[in-house]
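What follows is a set of structures to go through.
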Structure I
Amino acid sequence: MNETTKTIRLSATLRTIAGAKAIDVPIPPGATVRDLLLRLIDAHPLLADRVIGPDGGLSEGIQLILSGRHIDFLQGLDTPVGAQDDVLLIPPLSGG
């Protein structure tokens, strides 16, 4: 199995929790966004509650952008992750 390394860029409070702007995780060929997120929380368990909700989907307000497109407009968590795809996780934002 030829795993590749995928870099997940983190935004705002997720950076603070992880202590990094980006995290590299290995993914197998044919991996989906769900696989990628499971690998992410295995590597950084403190992100688990912030990223994955109790129903196994994304936590409320979390946005995952795959190569410039929100996964809600693709196949959601079942969206395949390609070798060239760029991944960005954005937590809920507030302000006024």
Structure II
Amino acid sequence: MIKILVKQTFQDFDIWLARFKQNAPIRRSYGSQSAVVFRNPGDAREALVYFTWDSMDNAIKFTQDPVFLDTAEEIGSGIPLIITDAIEVDG
């Protein structure tokens, strides 16, 4: 299982969240297994999204998909950082 942490910046959280939810089917088609949004309480224009993905190849393919790139540019989203060897230390 691949883990991806994305820092998102946007002008309006509600607009961003609606688009993020709309794009769930395309993420799933590329192997996304889950996504959790952590909103920054100190900055209403920022959130972290933690994904699990089925493979590194599919995660990379998703980040290169034109629909993803167009949406990210349109709503001002950040660039994904792919983390491959996350270690769970508590739990």
(message) On distance in nm of label points 7 Å out along Cα→Cβ at positions 30 and 70, which of the structures labelled I, II is highest?
(response) I
(request) Could you figure out which one of I, II the value -5500 for helix-only ellipticity at 222 nm (-39500 (n - 2.57) for each DSSP H run of 4 or more, over all residues; to 500) was computed from? (result) I
(message) When relative contact order in percent (Cα under 8 Å, 6 or more apart) is computed for each of I, II, which one produces 34?
(response) I
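Every read-out reported here was derived from the displayed coordinates using simple, explicitly stated rules and does not represent laboratory data. Bear in mind the structure is a predicted one, so any value in this text is a computation, not a measurement. Cβ atoms are built from the backbone, for glycine too; each structure is taken alone.
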